[in-house]
1. Can you spot which of P, Q the value -22000 was calculated from, given it is helix-only ellipticity at 222 nm (-39500 (n - 2.57) for each DSSP H run of 4 or more, over all residues; to 500)?
2. Taking percent of Cα pairs over 18 Å apart, for residues 131-202 alone from the coordinates of each of P, Q, which one would give 56?
3. Looking at percent of Cα pairs over 31 Å apart, point out which structure of P, Q has the largest value.
4. Identify the structure, out of P, Q, from whose coordinates relative contact order in percent (Cα under 8 Å, 6 or more apart) was calculated to give 14.
5. Quick check on the output: 47, 21, 16 is semi-axes √(5λ) of the Cα gyration tensor in Å, for residues 363-578 alone, derived from one of P, Q. Which one produced it?
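Just so it is clear, none of the values below were taken in a lab; they were calculated from the coordinates. Predicted, not measured: the structure shown is a model, and the values here were computed from it.
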Structure P
Amino acid sequence: MKISEKIQQILDTLPDKPGCYLMKDANGRIIYVGKAINLHNRVRSYFHSTAQEDRKTRRLVYEIADIEWIVVGSELEALILEMNLIKRHKPQFNVRLKDDKRYPYIKVHWQDPFPKVTVTRQMNDDGGRYFGPYTSVWAVHQTLDLLRKIFPYLTCNREITGQDSRACLYYDIKLCTAPCIGVINRQDYRQIIDDLCKFLEGRTDPVVKRLNEAMTQAAEDLQYEKAAAIRDQLQAIDKVVERQKVISSDQTDSDVIAMARDEGEACVQIFFIRSGKLIGREYFILEGTEEENDAEILGEFVKQFYSQAAFVPQRVLLPTELEEAQIINAWLNNRKPGETVEITVPHQALNKELVEMATENAVETLNALKTRWEADKNKQTTALAEIQEALGLSEPPNRIECYDISTIQGVASVGSMVVFEQGTPNKKLYRRFNIKNVLGQDDFASMEEVLHRRFRRWKAAREEPDQVGKKPDLAFSILPDLLIVDGGKGQLSRAVKILEEYNLMDRVPVAGLAKQEEELFVPGKQESIYLERRSQGLYLVQRIRDEAHRFAITAHRKRRKNLGLSSRLDVIPGIGPTRRKALLQKFGSIDGIKNATPEAIAEIKGITLEMAQSIKVQLE
């Protein structure tokens with residue numbers, strides 16, 4: 001493959017130093033992040049003929065239009081930077097955790113005098129104690145519901161003084177110890193929360209020992225009600241602990257990691273062993289694994305998982321040696337100062353069995369997930385067939401686009417475009433449109449502007465000559481098999497107008513969706529079309545409409561939030577820098593403009609009475 005002059009210049013100027021490199025496509029998107037001890041040698045190696053015998057490398061090199069690099073002081077610094085860049089940009093050619101931003105943690109607000117326990121999706125250096133990440137927020141809440149019965153903790157936002165006149169209902173049902181009314185002091189409450197933390201860490205023995213001593217002491221002091229409460233607490237702990245499988249007498253904390261692969265999917269299973277007991281397990285799905293070997297995938301998983309894990313164990317057991325084991329080991333030791341972390345492939349019978357058990361679970365998990373995915377695909381196929389039949393389409397609408405408008409009195413209006421392919425959302429193809437040319441609140445004109453801009457981009461993609469190495473924008477370059485506008489007959493007429501303008505009425509089926517009765521209107525038919533209640537087709541249409549609505553509202557809120565003093569004027573059609581300056585000079589502030597009459601505003605050069613009335617409306 002011939003290297004472009006620009007890429008050749010970059011390759012010739014690469015430094016002989018450690019660092020990270022970011023490969024970009026023609027649209028400026030980062031498609032791969034890597035690290036190197038020697039940037040000059042590593043980056044140039046991608047363009048050698050031997051490297052391009054690998055299909056993935058060949059595809060990557062074909063799409064590279066630019067390369068940036070960042071020099072660092074050591075290989076360890078390069079490793080840390082690489083992990084952060086992959087997490088931030090999620091490049092398509094890197095192996096990466098799927099949906100890692102969603103993973104929840106349990107947070108104990110230890111920095112507070114009376115710590116609460118909550119679920120969060122971010123781990124911050126704020127003095128709190130974190131546990132996770134977990135893959136299921138439902139399972140996290142189930143765990144907390146159980147723990148709250150054993151270790152009653154606060155959930156309210158009261159300022160705890162111990163002087164409140166009465167406690168809340170949770171105290172009455174024994175789900176809170178009521179520090180608010182002084183039933184428990186700060187020291188004893190924090191002891192309960194510390195026990196909860198030890199429980200989450202799998203260290204139940206010291207908790208059980210302390211509670212047994214407290215129960216005995218309470219009985220000796222004739223505090224029989226307190227002793228009975230502690231007894232109930234111990235019985236609840238026993239029920240949980242008995243489900244934790246004792247693995248060995250070895251008290252070393254270990255994570256056992258194994259993997260299963262099938263048809264491009266990779267599932268990693270982790271067993272968490274604490275103080276010799278198997279206290280839990282999680283599975284993670286990875287993307288971008290199709291043409292990578294097992295060692296590469298496991299290495300990337302270890303780096304990405306422990307970069308966000310709340311706890312690093314003393315030992316990590318793996319089924320195969322990692323290519324970067326030494327540097328990853330050094331990084332993990334940095335994350336656990338004062339202790340040694342060992343990454344190892346076990347040879348002893350017991351630990352080998354643990355890895356085999358984790359592998360077996362990974363296989364079973366992947367099979368179960370694939371069965372679920374297939375079931376979902378069957379539902380999607382049914383839904384598309386039902387929509388095809390209801391609308392009289394020649395083929396199932398494999399690509400459906402839906403549009404919605406979000407605005408408040410015409411301020412910061414935003415149009416949304418969502419794309420579903422094969423019945424599932426393709427969020428990479430979602431687009432939002434900041435409305436530029438509509439005065440006041442006019443959803444119909446706004447929809448017309450959005451569709452005009454969408455199909456203008458389609459037309460431009462067809463007319464522009466193909467550029468070497470430049471990929472077309474798939475959001476606009478492909479026509480939908482079905483176009484849905486939210487808003488019934490009114491918005492349908494605007495969609496028809498735009499499709500006629502671009503001579504697409506024969507190529508793009510269109511429907512308007514009315515919200516109240518969930519009915520569809522199509523061109524040329526007076527009567528609406530109803531999809532059967534509880535049908536897969538109706539569920540899919542509702543989901544598509546709701547997604548378009550959600551995406552529009554999210555974009556609208558973000559746009560309004562970003563509006564400052566001057567930008568509130570900037571988003572009003574027809575108001576540019578000159579008129580904005582004139583308005584603020586004459587009236588002094590936004591409030592001054594709001595209090596002025598339309599006639600006074602219209603005295604400014606270039607502002608008509610109609611525009612002045614629109615400004616008043618949009619600043620309310």
Structure Q
Amino acid sequence: MKTKRQKKSPANAPYLKTHDQKEYLNQFFNTNILSYTILFAGTFFLYGWTSTFGLGLDDRYSLNLLIPISNNFKGILSVFSTAYVGLDYRPVAVLSFWLERFIFGSIDPGTSHFINTLIFAFLLTRIYRFIMVCRFYEDAQKLKLLALLTAVFFLVHPNHVSVVANIKSRDNLLSMTFGILSAIQFIKFWDNKKQWGRIFLIAAFLILGFLSKVDCYVFAIIPFLIIIMFRKVNTKNIISLSVTTFLLIIIAVVVKDKMFHNLVADNTVKYTFLDISKSPLVNNDTMINRISLALTSILYYLKFLLIPWGYYFYFGNNQIPLLPVYHPINILSLAVYISIGGCSIYFYKKNKIYLFCFLFFLFAIAYAINLFAIVAGIVMDRYNFIPSLAFCLALSVLCIDTTKLNDLTIFKNPFIIVLILFYSCFTIYRTSAWKDEMTLCNRDIPHLSKSFNALKITSGVYVEKALEKSVIKNINSTADKYIAIGESYADKAMAIYGRSPELWQTKGICDLYNGKDLKALEKFRKCKELDSNFLSGINYLGVAFRNLNMPDSANYYFQYVMNKEQFFNHSANNSIDILINNGKINEADSIIRRLKQRFPEDILLKKKIKELNWK
């Protein structure tokens with residue numbers, strides 16, 4: 001029997017249209033395509049312009065690690081025998097730069113920045129996936145919203161600029177990416193124990209994370225917390241989880257230490273990475289002082305998350321002083337964290353996620369609070385990169401709880417819109433500072449008048465730029481100006497702490513530039529007196545002797561450095577040139593033969609031999 005089709009009333013039509021659009025949007029949202037599109041588009045909106053940036057702070061050092069490594073498959077073995085700052089081992093990060101050079105033929109800052117942006121976009125999708133796998137909510141729609149909102153907050157938060165916009169900080173990006181991949185596989189394995197193949201992935205991703213940077217250790221702990229708090233477990237489960245977590249950490253640490261041990265044993269240069277300028281705990285290392293600085297540090301890390309201002313490229317001593325343990329700032333820090341922890345416990349029955357976030361943050365930031373190990377610079381926003389995920393998750397939960405919204409309409413909420421725009425504006429502003437080294441120093445140095453290392457770094461940047469300008473015609477006046485500015489910052493740093501070989505080197509270079517070779521000689525001698533392994537300063541000592549027409553003394557110091565360096569560098573080049581210029585061809589030939597035996601695949605050495613037309 002046919003029935004008449006019911007006509008839609010005019011009043012009902014807009015509702016049905018809006019309802020259908022909402023249902024379609026939610027169905028699209030359920031496929032994850034929309035979420036991933038938002039995250040990738042947002043990443044390139046905020047950070048895509050970094051592909052126009054130059055080299056930033058410490059980028060040169062990270063990329064210079066590739067200089068002695070051949071650009072063929074043999075170079076991969078060299079990557080895994082390369083130390084990082086002489087004190088750490090991050091071959092996966094170095095390998096990423098090597099692969100970049102291998103594919104594109106050379107390292108271009110724009111390409112490196114683009115790759116960092118791409119890695120960050122992929123990391124955001126893994127954060128989204130991680131939240132989904134954790135199953136914080138039983139409601140699938142609400143869980144997807146939590147995953148997307150957390151990833152969006154992680155995207156826009158300005159705490160992450162120094163990682164994404166700094167080529168050197170690719171180690172942070174890779175560490176967190178591999179760490180979170182390992183955690184995802186661990187949780188999936190627990191939820192479906194029949195998939196035993198995941199065990200290999202869990203260990204492999206965690207080891208790759210450790211070989212990128214050790215801060216990924218927390219992702220061996222996080223699955224334990226997830227399973228204990230958000231899955232049904234018994235005593236046997238807890239014991240097996242504890243043992244598994246412990247074994248995973250031990251395996252990753254042992255693999256890294258075993259690979260690094262032989263490298264350090266063979267290294268002829270011993271580095272002194274920490275001094276009093278980088279941390280007040282040096283020469284004052286007591287448990288009371290560690291507790292005091294830990295309380296100060298952990299308050300800074302919370303401040304970085306809550307107040308998106310005051311991110312500087314270096315703090316150090318005395319920008320952050322060592323306070324008495326009962327100082328009001330330390331008491332405030334303790335009170336704040338006790339209050340946050342207390343509230344998390346109080347709301348545990350209502351929402352477990354707050355306590356999870358609190359524990360996640362504490363475990364993740366523990367390595368960088370100066371309690372278990374002394375941290376260079378005291379605090380840095382990039383140390384807060386992984387811990388900030390706990391903050392973004394807690395903030396997302398708070399937004400969902402207060403708005404009572406569990407679908408995409410939450411992004412129409414005025415508070416959410418303002419919050420995202422607020423963070424985004426600060427992110428764009430802070431990113432602009434990372435255009436290059438000089439832009440960053442000029443932006444931050446007015447706020448770092450007490451930081452010896454910030455002043456030292458700024459002086460070095462100006463002097464280096466001056467030397468670059470001096471080789472270009474018609475801009476010597478700019479070079480003169482930069483030398484004067486660099487020397488003034490060096491003087492300010494020297495007034496705070498006068499026992500830094502790097503600073504004496506900078507002062508000596510200024511003297512060389514101004515033709516004061518005898519004064520430069522004394523400053524470079526001071527470099528060697530302070531640190532006989534500060535090879536750059538000792539090489540400049542040879543340069544000063546060369547300028548004073550004392551070739552034998554110059555060559556003595558060039559060869560002193562050459563015999564300690566692990567690749568063909570300025571000292572070896574200087575030694576060869578000075579011997580040739582003084583007619584000592586046989587001695588130059590002997591040095592080249594020795595260098596070929598030491599560094600058979602060194603790119604710069606091969607280039608030098610070709611330049612000399614040497615066999």
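1. Details: P: -14000; Q: -22000.
Derived from the structure labelled Q.
2. Numbers: P: 43; Q: 56.
The value was obtained from structure Q.
3. Working: P: 67; Q: 57.
When percent of Cα pairs over 31 Å apart is computed for each of P, Q, structure P gives the biggest number.
4. Numbers: P: 9; Q: 14.
Source structure: Q.
5. Numbers: P: 30, 21, 20; Q: 47, 21, 16.
The correct label is Q.
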